[in-house]
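Each structure below is given as structure tokens.
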Structure P
Amino acid sequence: MAQTFLTATGSTALAIELLRQFNYAVPQPRSWSSTGLFNSAIDGNILGGLLLGAGMALSSSCPGMALPQLALGLPSAPAAVAGACTGGVVWSALLRPWLTQRRGIRSRHARPPSSMSLPQMLGLSRTMTVLLFEMVLVLAVYVVATRMSTAWSPIRPVVGGLLIGGAQVGSLLLRGSLVGVSTCFEQLGEWVVYMAKGGRRGARPGTSAMLFAAAMVGGAWALAARRPDLTPRIAYSGPSTGTAFTGGILMAVGSRLAGGCTCGHGISGLALLSMSSLVTMIATFVAAIGVLKYMA
């Protein structure tokens with residue numbers, strides 16, 4: 001998993017830089033996220049990352065993995081996805097409107113950090129920062145590959161990461177944006193709120209994120225049906241239904257607080273060299289490791 005994540009991030013960052021060199025419009029680094037609860041412009045990244053990491057540890061999943069796991073029939077996936085959908089409804093119906101008011105009250109007092117990206121923080125050009133970033137990721141992949149055990153996989157983890165990087169390029173060229181999954185749960189919540197109001201109040205919610213998520217499920221299901229030899233063969237002992245459901249709620253709420261999940265911040269955001277994504281992912285992994293150690 002680590003090799004795949006690191007390779008996907010590195011290949012995406014390299015592809016973005018190459019497209020930028022050819023004057024192709026690429027997304028800007030992700031902005032900071034504030035909850036409005038504290039006098040801070042980055043508390044959403046920290047708090048959201050902590051909730052996201054805790055939810056990942058509880059559910060043994062993440063927003064980007066839960067849907068393919070559902071298609072593959074993993075026992076804990078239905079509860080995790082149900083929890084994430086519930087979290088999306090809670091976010092859209094209750095938490096987001098309340099936090100929007102809080103942000104309006106505190107926005108004039110909270111100043112975001114001056115550095116939005118790693119190049120700004122390091123005082124280097126974007127190209128030089130990308131080269132250094134790639135060197136660090138290559139070293140990290142080598143260490144993980146040679147020092148840590150790897151679970152069974154039908155393809156090498158690095159190859160999987162390169163495939164994800166290719167999907168990122170396809171998404172950027174076809175949709176004009178990089179991959180992010182957790183927005184689908186927020187969008188589902190928006191539809192629930194919209195329909196609860198009779199479908200007559202407010203703007204009609206979008207569907208692009210839900211369609212993308214549905215395509216992920218369909219793709220995973222089709223691959224499993226067509227090539228069952230490519231599906232996991234290892235024995236799987238996942239969390240209980242209640243634990244997975246709770247984890248799903250935390251994942252959805254945390255990712256929305258932070259403005260992205262392990263796909264949006266972890267792969268896409270880090271590939272854009274976003275400082276907000278770096279802070280979010282540090283908080284995510286700290287919480288995930290802490291919860292796993294507590295549960296051990």
Structure Q
Amino acid sequence: MSVHESWRMDRFQELDQQLQALCAADSRLPDGQPELLVFVSAFYPMFDAWRDWDRVGAKLKKWRSESPDSAAQAIVEVMYWDSYAWYGRGGGYASSVPEAAWELFRERLAKASARLEESKAMAGNCPVWHSLNISTLINSGASRTKINSAYAEAVKAFPASQQVHFAMGRSMEVKWGANPGDFERFARQAVKLSQREEGDGLYARLFWSRDCNCDDALSFGRPGDPDWKTMKAGFEDLLQRYPDQIYNKNKFAAFACRANDRATYAKLRRELGDNIVEHLWPDSWKPEVCDREMAKSPAVAPAREKKFQGTRQT
């Protein structure tokens with residue numbers, strides 16, 4: 001039974017068993033991401049789409065009363081409060097958010113923090129607890145010292161956890177108070193920590209997690225931008241480990257285009273053929289745009305650090 005079905009039918013014991021199995025195993029999805037993502041991704045989109053906060057809150061209370069020591073209940077409740085906090089804040093820039101919305105945001109994040117703290121003994125043996133803890137600290141505006149301490153504890157237990165590194169990576173972005181270049185240095189360090197299990201692939205995955213279909217889509221050649229040689233090696237490692245994964249190859253090609261690596265792009269594009277995953281390519285650098293751009297001679301090609309024009313927020 002799927003996670004969605006177990007939740008819909010109030011089969012809480014099955015949810016406990018599903019999370020326990022996913023936390024204990026190092027099983028992977030076809031593209032190499034941890035299968036543990038299946039549990040997390042079952043709830044966040046559902047909460048954001050349904051926005052039935054009272055009904056979900058009542059269901060979580062019922063689950064907790066029936067299974068007070070449930071790690072799965074604690075994890076889902078933390079995700080609930082996190083989603084509810086962002087719902088209260090809204091999606092605008094910080095300067096446009098009313099004080100009342102900030103109050104809702106802080107109050108609900110405080111409930112997520114409290115649930116994390118009281119569930120650490122029963123859920124702290126799962127990497128998803130640590131990734132949620134780091135994310136909640138960042139969202140709550142915790143000190144850099146506190147965030148770093150949480151990350152150090154997490155990687156000591158789970159040095160190769162992609163989700164732990166992804167969560168910490170947010171704190172290394174300029175918009176969260178970091179300096180240009182901090183994220184790139186962090187990515188290199190994360191590769192060292194996860195080398196045995198992940199090889200060089202985490203460098204590519206971390207920058208992939210930062211990419212977007214927006215004006216801040218990744219570029220190459222500016223201070224703080226990814227090093228293409230290192231990213232290319234990371235994607236090559238991913239394709240060696242997961243050779244039939246179209247998602248990884250699409251993203252590799254999309255980055256090769258922006259990095260102005262004609263030879264790599266041409267090879268990947270031939271291999272992809274019609275197997276294009278559109279949402280992995282920014283609007284201003286769709287496959288047909290890259291096909292035309294990469295066919296130009298280097299002398300007339302635009303500078304690779306060119307700022308994207310006309311993209312839309314998604």
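The figures follow:
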quantity: For FRET efficiency 1/(1 + (r/R0)^6) of positions 95 and 135 (r between Cβ atoms, R0 = 25 Å, to 0.05) computed as 0.65, the structure of P, Q it came from; calculated: Q
quantity: At a computed 67, 43, 35 (Cα extents along the principal axes in Å), which of P, Q; calculated: Q
quantity: Structure (P, Q) behind the derived value 18.9 of Kirkwood radius over Cα pairs in Å, for residues 119-286 alone; calculated: P
quantity: Comparison of P, Q - label where distance in nm of label points 7 Å out along Cα→Cβ at positions 199 and 271 is highest; calculated: P
quantity: Among P, Q, structure where relative contact order in percent (Cα under 8 Å, 6 or more apart) as derived comes to 46; calculated: P
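Any read-out appearing in this document is the output of simple, stated calculations on the displayed coordinates, not a laboratory observation. Just so we're clear, the structure is a prediction, and the values are computed from it rather than from any experiment. Cβ atoms are built from the backbone, for glycine too; each structure is taken alone.
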